[in-house]
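Colleague: Below: a set of structures, written as structure tokens.
What follows is calculated from the coordinates using simple rules that are stated; it is not laboratory data. These numbers come from a predicted model, not from an experiment. Cβ atoms are built from the backbone, for glycine too; each structure is taken alone.
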Structure I
Amino acid sequence: MTRPHVAPGAIFALCVVLYLAAAAALTWVATAQPWLGLRLGVVGQSVVVTDIAQGSAMDRDMIGKTLLGLSADNQPTIPVTPLDLIEEPDGIGDQETLRRFFNRQDRLHDTLRSGAVTLTFDQADGPESVAVRVQGSRPVSDLPMKFWTQIFVAFVGMFIGTWVVCLRSHEHAGWWFLLSGIGLALASSSAAIYSSRLV
């Protein structure tokens, strides 16, 4: 009994649909995070508000101010440091510092999840506290360009690898190429989610 033949184009089209669904799921994860609409940057040894997105509850007068920390209601303030904005945590030198970094990330995320936070800014006449309501989700339009770039990188290798396998399914090299594309997709999609965070 002969096996039914499935056109390579049909297999490729199915895989493309699955990959696009995965990209949509990653976008949903990125937008389902608490959102203040702040853009933060590092100036010297300080964390500074560089911009405020449209739709944010924050006043644009806060642009240029140094953010000292944030806290949930009746909770101690968590200082925000330049290390909290690092894009590649694998560059942190030792395991103890890396462990503290991830613990702080958990605390900062839990604080933002609380729904209402107090931001502490550095002022000439002393610290200024600003209470703000955290929005439960992030607008798709606010996702940074690097998020979309990393999503594109994540799936372009898989698209090419899938097409090669569809055309040369009996060759091991094609499968290895697809496997490397899957590995790239896992790494790049994780980086896309991580790099789109506030802190």
Structure II
Amino acid sequence: IVGCTHINAQTAVLIETLAALGATVRWAACNIYSTQNEVAAALAHAGFAIFAWRGESEEAFWWCIDQCCTPAAGWQPNMILDDGGDATHLMLKKHAAAFKHIKGIVEESVTGVHRLYQLSKAGKLCVPAMNVNDSVTKTKFDNLYSCRESIIDALKRSTDLMFGGKQSVVCGYGEVGKGCCQALKALGCVVSVYNIFFIDVTKGALSSA
């Protein structure tokens, strides 16, 4: 399995679980800033093939993904677990022959899903792909409830500010935006919603965002 996601403690549990179920994995980061170095180091120390560190250059970012996608002795990728579509894009573009051995793709982001739809329309998506982003567990539990908690934790840790009375702007009013609005309003922020779709802006206004 080629993995290209954020590398954090939760991902480590996923990687260990996949290995316990018999999978061989190689993992890279989908974001140059989000890797928790201590987690990546612990996974590498445990024997997993991890190609990631916080603060990668763009060149290093693609190099890391390529290390996971390139077939080698004892390594022939047959599944892709992607966040953003970068691993799928690189493998299809650079390792087209190896891509034919892929049995399935799991994509968990809006961006990655759009890229898969584009490949499908162009007739280039020759393997089954699962849209995890639109599953109820992702849209409700992760996008709404998890973001509702993590947005406050992230802002508090990075700004060390009191939020009561602050003017807050939330861009977008999907499930993530709803969770962020709820959390910020609960802390006493004055919340404004910006969205390209008028209906979503109206929803935000009627919800007293």
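Colleague: Check the numbers for FRET efficiency 1/(1 + (r/R0)^6) of positions 116 and 172 (r between Cβ atoms, R0 = 41 Å, to 0.05) across I, II and tell me which is largest.
Modeller: Biggest value here belongs to II.
Colleague: Same structure again: Among the shown structures I, II, from which was the value 0.65 of FRET efficiency 1/(1 + (r/R0)^6) of positions 68 and 92 (r between Cβ atoms, R0 = 25 Å, to 0.05) calculated?
Modeller: Numbers: I: 0.65; II: 0.95.
Among I, II, the structure yielding 0.65 for FRET efficiency 1/(1 + (r/R0)^6) of positions 68 and 92 (r between Cβ atoms, R0 = 25 Å, to 0.05) is I.
Colleague: Between structures I, II, where is Kirkwood radius over Cα pairs in Å, for residues 100-187 alone highest?
Modeller: Greatest value across I, II: structure I.
Colleague: If relative contact order in percent (Cα under 8 Å, 6 or more apart) is calculated from each of I, II, which structure is the one that comes out at 13?
Modeller: II
Colleague: Comparing Cα Rg over 2.2 N^0.38 Å across I, II, which is largest?
Modeller: I
Colleague: Now for a different question. Which of I, II yields -16000 for helix-only ellipticity at 222 nm (-39500 (n - 2.57) for each DSSP H run of 4 or more, over all residues; to 500), as computed?
Modeller: Computing helix-only ellipticity at 222 nm (-39500 (n - 2.57) for each DSSP H run of 4 or more, over all residues; to 500) on every structure in I, II gives -16000 only for I.
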